[in-house]
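What follows draws every value from the coordinates through simple rules; no lab data is involved. Predicted, not measured: the structure shown is a model, and the values here were computed from it. Cβ atoms are built from the backbone, for glycine too; each structure is taken alone.
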Structure P
Amino acid sequence: MRATSYWLCAAALSLAGACGGETSPDDGGTPDASAPDASSLDGMVATGRCGDGEQTAGEECDDGNRQDDDGCARDCTLECGNGVLNEGELCDPEIAAGDPGACPTGCDDGDACTTDVVSGTDCSVQCESAPISAPSDGDGCCPPGADATTDDDCTSICGNSIVEPGETCDTAIAEGMAGACPASCDDGDFCTADSVAMDGTCAAACEFTPITVAADGDMCCPPGETIATDNDCGIVCGDGVRSMGESCDTAIPAGSAGACPTSCDDGMVCTTDMLASAGTCDAQCTSTVITTPMDGDGCCPAGATIADDDDCTATCGDGVVSSGESCDTAIAAGMPGACPSTCSDGMACTQDTLTGAGTCSATCSYPPITSPADGDGCCPAGATIATDDDCPARCGDGVVSAGETCDTAISGGAGACPASCDDGDPCTTDSLANGGTCRAACTTMPVGAGPMDMCCPAGADLSTDPDCAAACGDGVTTPPETCDDGNTMSGDGCDSMCRAEPTAFRFTDLDIRDPHVFADLGGFFGCTDVTNGPFGMGINNQLQDSIQQDNSGSMSGGPDGELDLSIVHAFAPLLQSAGSSTPSYLVFPDCTAPMSSTMCTLPMGAPRTPGTAMNQGGGAECLGVLPGTARPYTPTTATPVAPPGGTCYAANAGTVTFDLSGIMITLEDARIGGQWFGTPATEIRNGLIRGFLSEAQANSTIIPPGTTGQPAIDGQPLSSLLRGGVGSCSEPSPMMGDKDTYMGMSGWYFYLNFSATRVPYTEL
């Protein structure tokens, strides 16, 4: 799913920008609850007077009275002492010391050769400095013309290119040279205010004053501040919470979930365990498989044997002939220690015997053959053709000898010559060759395709020969097949196992009907329902843009060739008849732009939310609103109802998780349904998704910082945008607002209407 939560940002910015933070009259129609009607302002002229509470041209202020000493004088001019630095004032005594515009109470310009005094009164107080011209011992000043004989403060001379006692630098030394006075200061710390103290003197030095006041955009997060008060603050390692971007947190006690490891041991002797980023919130254990043999490390790595690592156990097949072995199966044939696979001494009348074949105890032995055995090539002493067919033979001697297929003297059973032939196979034609001789034999020839011959010849199938059994790819659909298109290729509507491939319907619109979303946009709008917000910037407007357009996703932030948000309900197979049921699943595939010709692909391993779709007809409502869980918002929630002569469906979806720009929203007890349009269907109309969002889930789902730029939204829990949620600007907890209950849990039942169109769909 592509990023869709920018709707909230766009909505908030457009609304705030349109108003400039001030109340404006409405369009003059039916009066709005919080704005004066434009028609009531027609003809009004700026005829204000001092004291009427409205500041007009020529007035510096107007507090609704004509009294002095309250910050606004009786002639509507600003008074000194109102805590604001007004035009013409040097300071204001009500501004706190240290803040811009505060009146000085003492003066010191840092120059020992000036006399600093506070002059002026009220809002004209300022510091004045007069140069000291007369020498005076001990006053720290060496005035012009004075020297050490007339003033003991003139021990050192600033500006003589030498850093003397009492000096930190000398102004005559060129910048960049040792002893030069600093022209500017930067300690590289965003949380200090860097300045040059005693600038222009030989006592010049850098000062780095810690920043303690929160200010967005200064790259500093002062102590005690958080991202809620300063957008420069971020995740803090050691706060006892494992946050996004941390693999652990150093303040979590050892043994608890999220605790940082201090040492690593996976218990495997054949891995090298390492602790990376120890003592930080990125600490984690890594294990590297040992692949190099090394004696004495306790590990016998893959491929190693006792020949190159003494930690390995002697085994048959390790390439080493160990104690108790006569050979080793891993030694190549022909090499010393190789195990024999066959035995032969070249003598026909010895029995070539391989003992322990395939093991490391394999050996050859060659005992002499003493007993007759047909076919061993040996005719032992005392044997004849009657007892051993390796002996010289003749036809009719009762023995099937070499070169004979049978013997005519054998009356029946093994070795008897056939008088006729029938192998019992309907797919062969049988014939007798060399009848009446010791070479008599039956031959068979395969028959071709033909009906009612009880034979299905090679290459034939049910479509060409009715004697063949049903098989996938024969072009005839027979149970348990759900289709058979005459091939075993997938991707053409019927897969390689003759199962119908999924029919997919992609959402073309999606609207939240209940509950509605409220946000405090500030200014004139205040707490506003942004579900179907003004100026086409509501949540539902943004959902349509995400489903129907390609606006984001590439590395540059522009179009990437794919629709931003794609939701597909797939059926395998597609069944629409009343009373039927079929497997279905909800997926979030990649779909090409534009929407009019989109093609969807589900990546390998992508999650599915499975269910079973049940079809109903006869005007039945397939999926409805649970009693007491919907509010009188408009538009109301549409429900799928079977049209005359048609059907609708509803499928259980269990738990469905939506990813909206990293905001994971999980609906439990989810069901999805819709009204079929067309046979077979080309559209789903009056679609409805119903699911429960628990309050605990909503509380733990935080809107990522920077999502909208609105402090009342960013960094806040999702529940604060829903009526009845903690921090809701409309109806905050413990008020029920729009909340419902499910299985004893408090939360919100969500109702979303959708339409969907059948699209080309492929699963990788």
Structure Q
Amino acid sequence: MVTRVFRALVSPVLITAMLVLSGLVADRVYSGMLLAQLLAGAAAGSVLISVACTRLRAWAVAPLSVLALAAYLAFALNLSAQRADVPGDLLTVAAEALRDGIPRLLAALVPVEPQPDTVALPIVVTWLAGLTAMELTTRTRRTLVGLTPPVALFAGALWLVGPSAPRTPWYALAFAGLAIAALAFTGRVRTPDSGIDPVTRRALRIRAAIAGGTGFALILVLVAVAAPPVAQQVGTVPLDPRSLIDPPDLDALDENPLIRLSGWALQPQEKLLDAELAADSRIRLAVLSDYDGVTWKVGATYRPAGRSLPRPPGELATETVQQRFVVAGLTGKLLPAVATPSRVDGVRVAYDQATGTVIRPDGLTEGMTYTVTSQHAEADVNLLPGADVPTGSAMSRYLALGPNVPENISRLAQQLGADNGAPYQRALAIEQFLAEHYRLDPQAPSGHAYPNLNFFLFGPAHGGGRKGTSEQFSASFAVLARLLNLPSRVVVGFRARAGSHPVTAGDALAWPEVYFTDLGWVPFHPLPQPNQEAKPLEDEYKPEPEKSEPPESEAPVPTLPPTDESAGPGAGDTGATGGGVNVALVAGAGGGGLAVLLLAAFIVFVLLGRAALRRRRLEEGSPEQRIEGAWLEVGDALRLAGRPAPEHLSAAEVAVHAADAAAPVRGKHEVRLSAPALDELADSVNATVFGAGTARDADAEAARSRAVAYIGELKARRSWWRRLIWTLHPGPLRWRRRD
């Protein structure tokens, strides 16, 4: 009794533990323990439902379990929505979570906050894995097959984590231990005692031991030979599933908000938002890191984020700043916040960890209110004079410039850095030069491509040059800084005062930042003071006049005769050329591919057709029809084995013929047990033919079992190529059969 209870409980307990362990693995990329708790509940719920419904028919368990899943999912979504402050009724939240759960889960920023759209899919998958595992284990008694769903779930959890969490091998070891325990405690060895003499039994044991030892040795050899090359093909960093999802699309105004400054400068009184700050601050709208000589761009990869945001690399935190914003006339998706935001409440956001830029994927709307907690950094000015700048691939993005930098700008950068060796001194030289020699003009046209910056820096003052908005000042600073090997970027934002005040278009500006080792990003202010007169450019800063060169000789250029290569397409050989595409090769590849597809389709058709035919024969219809179907299956098996029964034989004679067909082959199966006899099946067939209506379901089930056992033994005695032909042979689909 105790053993029976133990065997009944061991599978549910071990399967539940495996599902819970998979949830713990996935929870490593989530914040908190809410996901692990919800998945543990899903695992226990699915297993308990299956255990409670063991005595019901198999077709009734799945609907009941799905109903329980729906109830549990509603509870889990409501709980996660309350914890994450997600607005909306349960029906709306559930619909969005089920519709967008997969892309949002894969695109979510790590650590993932447990929200309805990030917990729905793991809960559903865990529940279905538990249901499938229990049904396969308890009803088919095939524990190895039943462990497939938990193994797939564990592999999916590892794939979801990817490189976003440190490797911890104990999870895999614990999971393997649970799987081994499930196989060990539920495995049964059935050794028939009848019909086996001691000599045959001993021979079977020796043969099994030899086969097992040989297989083990082959596995060791295979591992020793294949392990090194296979290990070299395995990457040290696992695939990040978040790289498979494309980030949200942004329009030009959100990708390059620099172009909005000139428009805002023309309407300085336009109210963009209301801000509540504890101190005077600069509100950051976007960080522009990429420049190609034409346009500054954010170049961000936005990932859906929860309320807590990770700190960008290289950002230093010195004080916490609380803010509250109410959107008025500001449009687009970029979300204003003081640098660097660490928490956003009130709206769902996407976040670029590399730059600290935040967006609202659904766009800003008038009246939208949200609060931000930022970790603001102020560099120690006493350390700046001796600070260095980092080098290497991590800073290559902030040193890159587009091709064809104007010679005037390159020469200006060299002149500014000639007498300033320290990085901070070079940055100060650029800042001072721009602030002293150029004029701030809100009416200046927009533009920060190389020609625009060249005209801003060297154009005649009376012709519109040497004046611009903060767009030209910050862009020029960043380009000159990069030419002097100073990692730099451009930031677009707003000036804001302490207290509750409106932020208008006139408060918008751009400023450059330079990265210093151990100090982070330091802002610079190259704008001139109000009412400051711009100094004229010194001669050494002015561009050199263009050298006049005598015109080149206008001697006529000789006309060359056309070559064979210049002939039209129809003039040459129509065959494949060395640089062209071999038509015959393409046609052959296409034909070969079509042949492979047709062969695959044929194989699938045969396998599905034969499976359906066998199911109709053995599982559908009256008991008489199923007995007849079992007999037809035996007849097909004899034909597939190359030993068809002559049509004139009676059922009893066919049974004798079948026993002879399954007799051990000399030199191959000396110790193999005799095949199951078909005498009782032949008697059932005769009773069905000559005594219609007397067969019962038990007789049909016994006939099916005898036929299946005999066919399996007959097939096992064939050679490997015979077994392969047996599996793929389409003959049973066209031979005499019962539809």
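Taking distance in nm of label points 7 Å out along Cα→Cβ at positions 214 and 686 from the coordinates of each of P, Q, which one would give 5.1?
P
Quick one: helix-only ellipticity at 222 nm (-39500 (n - 2.57) for each DSSP H run of 4 or more, over all residues; to 500) came out at -16000 when computed from one of P, Q, so which one is it?
Answer by label: Q.
Computing mean count of other Cβ atoms within 10 Å over residues 342-349 for each of P, Q, which one ends up highest?
Structure Q gives the largest value of mean count of other Cβ atoms within 10 Å over residues 342-349 among P, Q.
In terms of distance in nm of label points 7 Å out along Cα→Cβ at positions 222 and 454, which of structures P, Q is highest?
For this comparison of distance in nm of label points 7 Å out along Cα→Cβ at positions 222 and 454, the top structure is P.
Name the one structure among P, Q that distance in nm of label points 7 Å out along Cα→Cβ at positions 126 and 254 of 6.7 was derived from.
It was calculated from structure P.
Suppose distance in nm of label points 7 Å out along Cα→Cβ at positions 422 and 462 works out to 3.1; of P, Q, which structure was it derived from?
Structure of origin is P.
If Rg and Dmax of the Cα atoms in Å comes out at 38.8, 121 when worked out from the coordinates, which of P, Q was used?
So the calculation was done on Q.
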